[in-house]
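Where a number appears in this text, it was derived from the coordinates with a stated rule and is not lab data. This structure is a prediction, so every number in the text was calculated from the model and none was measured.
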Structure P
Amino acid sequence: MDTEDTLELQINEHLHDPMPAQTTLTLPFELRQKSRLRARLDDGRDVGLFLARGTVLRHGDCLRTTCGLVVEVHAASETVSTARTEDALLLARAAYHLGNRHVALQVGPGWLRYLHDHVLDRMVQELGLTLSSEQAPFEPETGAYGGGGHHHHPHADDA
């Protein structure tokens, strides 16, 4: 049986402008990169995502179901490594080495964040950055050709 036929709620529209949402959908970064997905809304209802291929959902994005329900996307907290330094050159070197390994990377003032990996952690520490492992939403850069532009929604938990 086709997944699309078995789900009462189906999301097929990624809204360009924020709208008041009736519910939320919290997902880790890995799942926010999928255009076809069966998930559970935060209110417990099952939903199917049927979005354009290549869609990457960001925290704060709004989606609409086929019945008109507006759903706001939330980035789930996940295990990340956050590397900090006040030395801009050192931060750039770490970003270069991580990028050279095609690591998805979130960049903030004086810090870099990536999904936790002990091998990468050791490399970053050997470069001289201070490292912490923590639970936090992960919002990596979209990249130069990511389309749609990068938008950042500041939160109190931003490092």
Structure Q
Amino acid sequence: MEVVIGLLVTGVVLLLLETVLPGGVTGVIGFCCLIGGVTMAYVNLGMTVGNWTLLGVCGGLSLGTFLWAKYFPDSRAARRFVSHQQVGELGVGDPTLLNQTGIVHSSLRPCGTAIIGGKRIDVVTEGSFTEPGTQVKVVAVEGLRIVVRPL
């Protein structure tokens, strides 16, 4: 009886630790402990106790998974693992760039960089090779793609 309870408790603890430890190893070992606990219940305690143990483990896993998915992402503990900060602004995909002019910073073959509005921005030409220092005009902003035309 003690072995069964020990395996089940160890399995639950390892599955909970899987929430904060990366890699999946603790989750797999915890699941194996749960399977071992149910197997030991069948072997040592009989069919009836084994069935109740299996039912309890399946029900506990289902309930635990549901509660974890519902409440953990918004919990105080989860905030330690989730970043809500922006790393940086790319300066692309900005519709205010349309019809602005700038200077080619690197060769456009057909893509490269240009200085537009004081910012270095990745751009694409309409197809022609453009030398550095050439003045260009933004003719289209399509999501992250900024299309320019030499003036």
Structure R
Amino acid sequence: MSIREARPADVPVILQLIHDLALYEKEPDAVRNTVGSLEEALFGSSPTIFAHVAEADGQVQGFALWFLNYSTWEGVNGIYLEDLYVRPEARGAGHGKALLANLARIAAERGYARVEWSVLDWNEPSIRFYRQLGARPQSGWSTFRLTGSALAEVAAL
């Protein structure tokens, strides 16, 4: 098993894994992303996201897709992990742990303050996995999101 930065040739498999993740998260029709959009975001002239893949026997088994955030209190960047997904048949082989360890190393090497992410409340296997690594939920915080018509209405203010 190895962890490496994603390459343009990985984009179709990463997009397939995003679809697989959406199915796992009970949102099978929610993905509107395309190979072109993902490739532009990852490898265009101004990349806005980053990705690493877990590979075994020449096959991508999982991925971590992330971007930088910023702590105004700490005065440094952090990593926001948007998606972490490992194929069901590859789980238990250490791919997820290796992907998170890779992000933690990047954060530590660059002086970032944190690596953070969201997890669905019902996703007990992932919650147990994250807790075993020492990650803890942020109590007292709720995630808010503007999308769809609400986003359009606020944008028009």
Ranking P, Q, R by percent of Cα pairs over 18 Å apart, the structure that comes out highest = Q
Origin of the derived value -5000 (helix-only ellipticity at 222 nm (-39500 (n - 2.57) for each DSSP H run of 4 or more, over all residues; to 500); candidates P, Q, R) = P
